[in-house]
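What follows are several structures.
Any read-out appearing in this document is the output of simple, stated calculations on the displayed coordinates, not a laboratory observation. Note that the structure is predicted; figures quoted are calculated from it, not measured. Cβ atoms are built from the backbone, for glycine too; each structure is taken alone.
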Structure P
Amino acid sequence: MKRDRAAVIGLGLIGGSVALALKAQGWHVTGRDADPDREQQALADGVVDAVGDDASAEITFVATPVRAVAAEARRALELGRGLVTDVGSVKASVVDAVGDARFLGGHPMAGSEQEGLDGADAQMFEGAVWVLTPTPATPDVAFARLAGVVSSFGAEVVALPPERHDALVAVVSHVPHLTAATMMRLADERSEEHAALLRLAAGGFRDMTRIASGHPAIWPDICAENRTAIVEALDGLIGGLAEMRDVVAKGDRGALLAALQRARAARANLPGRVARPADLVEVRIPVPDRPGVLAEITTLAAELGVNTADIEIAHSAEGDRGVVIMLVEARKGELFRGGLMARGFRPSVQRLT
């Protein structure tokens, strides 16, 4: 039986995990890394089937530092005819720099405190959100194919425009990491004055600063490429902390309690992953055969906070129309239906039986 072929460029923690996840699904995986020793380790450990490039790869995953992604993506596009994606946490500048409809930006919201190939894990993406950032030029068949592959890893696909992704990730990923690093530095400086301080740093402090143990070398590129969004989010954080400082300084118990209650409620309402068929509905959406329609629909789902468990396209025999079939969380089914109708679609919604 002929095996699907994929390539992974960059065999670190995430690239190695992608390779292992692909192999677990039966793919033939070719890998390449800037470090020849790491390439040989990946081959010896069975992370990849071959070392080098693969012009026949159906999908190439670029898992290099952010500033190297665009050049590696263009190289892969020139080498073969397959789809190319990446795993970096900055999207707009990369998508603009590549400028090819066969490139579809991606970002798995997953990781580990471990570094390098030794920390690679085929199950890393199970239950994680994997953001895809299609543009109006992205072919629907390319989006559906990559979304299907990512879903096979156990990830939930969320579609966002590249600029929207960068603004949101600055808030939920980049600034939290910088905040954790700042708090850890503050504690370390104070520990020189109070030897017992770090011994007391347990519970909430350890939980809040855990992400500061991530690999430092990737962050200068991330901060350079997403500078505007990160600075804006930092300004918001600084303003919020200034407000909290004033509340505490004034002893305003009512304002403090209201702020903490709001934060607790927001934390409790963070969305979870849909897992049981009973929690899903099938949404069928007749669509015209035009570029970008699938990106429009999946981006709407993300903006409405609708978790997507699966997605496929059924093409009409007539050639100019098709049907997008999505499995989404039941409690958001009618909200999604209303949003689709407001945009001119005519969806049907039914429960799974």
Structure Q
Amino acid sequence: MPITVQFLNDSLNHRLHESWDRFVLAHPQGSPFHLLAWKRTIEETFGYQPQYVVATEGQTVRGVLPLFLVQNLLIKRALISTPFAVYGGILADSPEAHEALHRLLPRLGAELGVQYIELRNAYPEQCAGFEKISRYVTFTSEVGPDEAAMLAALPRKMRYMVRKALKEDFSTRIAADPRAFVRLYSESLRRLGTPSFPARYFDCLLRHFEASAGAGAVAEIRETVLGGRAVAAVLSFYFRDQVLPYYGASDPEFNAKAPNNFMYYDLMRSAGVQGCRVFDFGRSKKDSGGSYDFKSHWGMAERPLPYEMLLVKRKTLPNFSPANPVFRAPRLIWQHLPGMVARMAGPALIRLVP
């Protein structure tokens, strides 16, 4: 039976939507960012137009490709798989399904008049043969119920910092209200010279992942508390046997007590007790200092991310990374804005580079 491709949209029957999430959950390269909860979050918060493609063989889903059409003054028009996500790209369970989704992309890009198509692949098996973007790596580590073994596996300097943090009077709580997290995270982004997300983004994310918990993924905010005050917080995804801390921040006033070290180690040991096997620390720009150095010090396995880009109307590869020297002056200006101004203006600006 031949492979056919079609777009997922709200007029299709509910069975295909459920089949999409089941396929993602079962696929070895699946991620929370391939699930429809992510689609609904991005669509509702930012208004980008979804172009979700399904490859089927009869009634059976054989491949999926989440895409969003993004349009603004900076990037003009682009197809991205997927915005604000570190992973995306094609998931297919046969060469034929992969090829069908791959063949669709140049035609779809031309029809929509985009500058480029970006695939944020996590694994080489997803690659479609387009131009490689060798800019990012991800960090992963095994976790489990044996806390002593996890602590012993840390490099000496990180083990010292974790033990130091464990001596502090920190506690952890699951946040029902994201406001403390949003405050910490928005201020952290301002210090880095990066616009903040709208608060409703996190509300949407938590709501849509809670509604689709049966799809195998949950989003959760954990706060690190000292003296009744949230001094650090992390929003994580639990997906199959993985935990992915995705957005995290701490109050620099408490840096001497190492709340970040406590927060991530506490998440590791909690996830291990809950049955998780993999701690996915996420993407960083390689050799860039900052978050890259912090993650490197945990002694985790570093893996390059084989992102790809297909140029459609553009002639050269774009680079909208914050590390691009073009953005140096705007970043410095942003770092010195009053917090209230940054929180008000940030949501409009962050839409420019998803």
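Before moving on, here are some points about what is shown:
- Origin of the derived value 5, 23, 34, 25, 10, 2, 0 (P(r) over Cα pairs in 10 Å bins from 0, in percent; candidates P, Q): Q
- Per distance in nm of label points 7 Å out along Cα→Cβ at positions 33 and 265, the highest-valued of structures P, Q: P
- Across the set P, Q, relative contact order in percent (Cα under 8 Å, 6 or more apart) reaches its highest value in structure Q.
- Distance in nm of label points 7 Å out along Cα→Cβ at positions 17 and 225 - highest-scoring structure of P, Q: Q
- Entry that produces 0.90 once FRET efficiency 1/(1 + (r/R0)^6) of positions 121 and 281 (r between Cβ atoms, R0 = 25 Å, to 0.05) is calculated, selected from P, Q: Q
- Test item: helix-only ellipticity at 222 nm (-39500 (n - 2.57) for each DSSP H run of 4 or more, over all residues; to 500) calculated as -11000, pick one of P, Q: Q
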